[in-house]
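Computed from the coordinates by the stated procedures, all read-outs in this text should not be read as laboratory data. No experiment lies behind these values; they were computed from the predicted model shown. Cβ atoms are built from the backbone, for glycine too; each structure is taken alone.
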Structure I
Amino acid sequence: MGVLTLSARERKRLELLSQVKKGVLKLVQAAELCGLSYRQVKRVWKRYREQGDAGLMHRGRGRVSNRRIGAPLREAVLKRYEQRYPDFGPTLASEYLAKEGLAVDHETLRRWLLEAGAWKKKRKRQKHRQLPGAPELIVGS
């Protein structure tokens with residue numbers, strides 16, 4: 001049996017439903033404490049009895065998103081970026097790529113470039129001006 005990772009909400013449901021199982025709580029009380037309707041808690045309770053702790057885990061976890069951009073477009077965008085825009089940041093590159101018909105959001109492009117190792121995060125530099133009250137440097141006379 002593997003490790004079961006639950007979110008905070010799922011752990012709370014597990015705790016409440018285990019109390020229902022012991023007879024400490026009623027299902028109506030557990031519904032109020034979970035912030036769910038009685039009907040929804042009945043469905044969760046049924047899944048918990050049938051599947052155990054794993055029944056409380058979100059069933060969409062680990063699945064690929066339906067909105068995921070296909071691999072051919074991703075490869076075409078990364079290839080074009082390497083060819084024409086290797087010195088551009090993700091925002092500017094996404095604007096130029098959109099003009100070429102390869103429309104991708106700048107955050108998506110940034111994530112792809114970081115994964116591919118084609119772009120690195122820039123460090124934030126110190127501010128040019130000092131805060132008021134900060135000691136000034138005295139240049140030798």
Structure II
Amino acid sequence: MEVDRESGVVKLLKYFGVDDAGMIINPLIVEGQVHGGVVQGIGQALLEDVVNDANGQPLSTTLADYLIPSAEMFPQIVWGTTETPTDSNLLGVKGIGEAGTIAATPTIMNAVEDALASFNVVVDKMPASPGYLRSLMSRNG
């Protein structure tokens with residue numbers, strides 16, 4: 001990943017993941033589940049923010065205010081699997097729907113902090129928005 005020092009915008013270059021999916025019946029569906037989860041994790045780490053005013057009224061009430069990832073944000077996702085069948089069902093299958101989401105958010109946040117290592121900052125909140133990252137860099141730049 002790259003963080004633009006002027007704008008604070010994060011550019012995701014490549015994302016690597018490996019999951020133990022149990023016995024895979026339909027590889028295309030499984031990979032799609034993982035890709036969708038990764039993108040959801042990216043959204044949580046970089047964009048999604050529920051904002052309320054001082055009276056508790058929501059300010060992020062539409063998709064114009066509550067941002068979600070768009071296609072141009074998606075990195076190349078390099079995904080691999082291991083297949084260890086489970087003995088908890090006859091097919092040996094495991095759930096895969098949440099796999100991409102669980103790892104993506106902390107992975108992205110750690111990568112952001114690593115990308116800003118020269119500024120000696122701690123990224124301690126989400127989303128890692130451009131404004132937030134600019135403020136961290138300006139305090140410690």
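Looking at distance in nm of label points 7 Å out along Cα→Cβ at positions 23 and 87, point out which structure of I, II has the largest value. Kindly include the intermediate steps, with their values, before the conclusion.
Numbers: I: 7.8; II: 1.5.
The maximum falls on structure I.
Among I, II, considering only distance in nm of label points 7 Å out along Cα→Cβ at positions 7 and 55, which has the greatest calculated value?
Values: I: 2.0; II: 3.6.
The structure with the largest value is II.
Ranked on Kirkwood radius over Cα pairs in Å, which label among I, II comes first with the largest value? If you can, show how the numbers build up before the last one.
Working: I: 20.7; II: 16.8.
Biggest value here belongs to I.
If you work out mean count of other Cβ atoms within 10 Å over residues 31-38 for I, II, which one comes out largest?
Looking at the calculated values, the largest one is II.
From I, II, which structure was Cα extents along the principal axes in Å, for residues 63-118 alone = 34, 24, 17 calculated on? Before the final figure, lay out the partial values.
Details: I: 34, 24, 17; II: 48, 33, 18.
Answer by label: I.
Suppose helix-only ellipticity at 222 nm (-39500 (n - 2.57) for each DSSP H run of 4 or more, over all residues; to 500) works out to -16000; of I, II, which structure was it derived from? Mind dumping the intermediate values first?
On the way: I: -16000; II: -11500.
It was calculated from structure I.
With relative contact order in percent (Cα under 8 Å, 6 or more apart) as the yardstick, tell me which of I, II scores highest.
Working: I: 13; II: 39.
Structure II comes out on top.
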